[in-house]
1. When helix-only ellipticity at 222 nm (-39500 (n - 2.57) for each DSSP H run of 4 or more, over all residues; to 500) is computed for each of 1, 2, which one produces -10500?
2. Given a value of 14, 51, 33, 2 for P(r) over Cα pairs in 10 Å bins from 0, in percent, point me to the structure among 1, 2 it was derived from.
3. Taking relative contact order in percent (Cα under 8 Å, 6 or more apart) as the quantity of interest, name the structure among 1, 2 where it is greatest.
4. Out of 1, 2, which structure matches 16.6 when mean count of other Cβ atoms within 10 Å over residues 11-18 is calculated?
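Read-outs throughout are calculated quantities, based only on the coordinates presented, and are distinct from any laboratory measurement. This structure is a prediction, so every number in the text was calculated from the model and none was measured. Cβ atoms are built from the backbone, for glycine too; each structure is taken alone.
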Structure 1
């Protein structure tokens with residue numbers, strides 16, 4: 001497990017898991033650090049990513065644009081999940097308003113997110 005400034009990162013069964021810290025507001029500065037931390041952990045390996053957004057309380061427009069562009073480097077597919085109504089609304093808005101380079105879906109259960117990512121595990 002890798003402890004970044006704004007979240008925790010680990011891999012299991014060839015899926016990269018990301019859990020953001022509580023009460024996190026994702027500004028452009030935070031988004032850039034999150035991507036740096038993730039890329040450091042990945043060491044140039046491409047993964048499907050399962051991201052728990054439960055700790056996220058807000059995000060800036062610049063941060064969302066950065067995450068959908070530069071933030072998808074070395075990501076095969078991206079599954080967001082949260083049980084937080086606030087994070088869920090933010091994520092649904094993010095998915096509807098921005099064009100994504102990689103397959104991206106939102107779920108309210110971690111098991112659903114993992115099932116979405118399974119086809120991407122061995123994909124080159």
Structure 2
């Protein structure tokens with residue numbers, strides 16, 4: 001019997017397969033916090049701020065700053081001053097960040113599409 005997409009075991013298998021593929025690739029490794037920040041920045045439509053990311057992920061601002069330092073080092077995200085409020089910093093996804101998120105999505109789909117069971 002094939003796994004079903006909404007079963008926890010299947011989803012854990014997808015995460016494991018994706019993590020293993022990332023580790024085996026030539027791409028740099030991200031920790032979970034860095035990955036979470038990247039995904040929030042790249043997959044949301046509204047501009048993200050350090051304060052907003054900290055609130056969204058329920059961590060302190062220095063933790064977000066450290067994650068963003070790494071993401072900027074890898075050219076996956078960039079911080080810029082908010083044009084409307086110079087006291088605020090806006091975080092944006094770069095082309096490299098968008099490519100990484102897309103690559104993760106493709107890996108998560110995997111070589112076999114899962115067919116949902118009908119009840």
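1. Details: 1: -10500; 2: -17500.
Working through the options, I get structure 1.
2. Values: 1: 14, 51, 33, 2; 2: 12, 39, 29, 15, 5, 1.
Clearly, the read-out refers to 1.
3. On the way: 1: 24; 2: 30.
Comparing 1, 2 by relative contact order in percent (Cα under 8 Å, 6 or more apart), the maximum is at 2.
4. Numbers: 1: 16.6; 2: 13.4.
It was calculated from structure 1.
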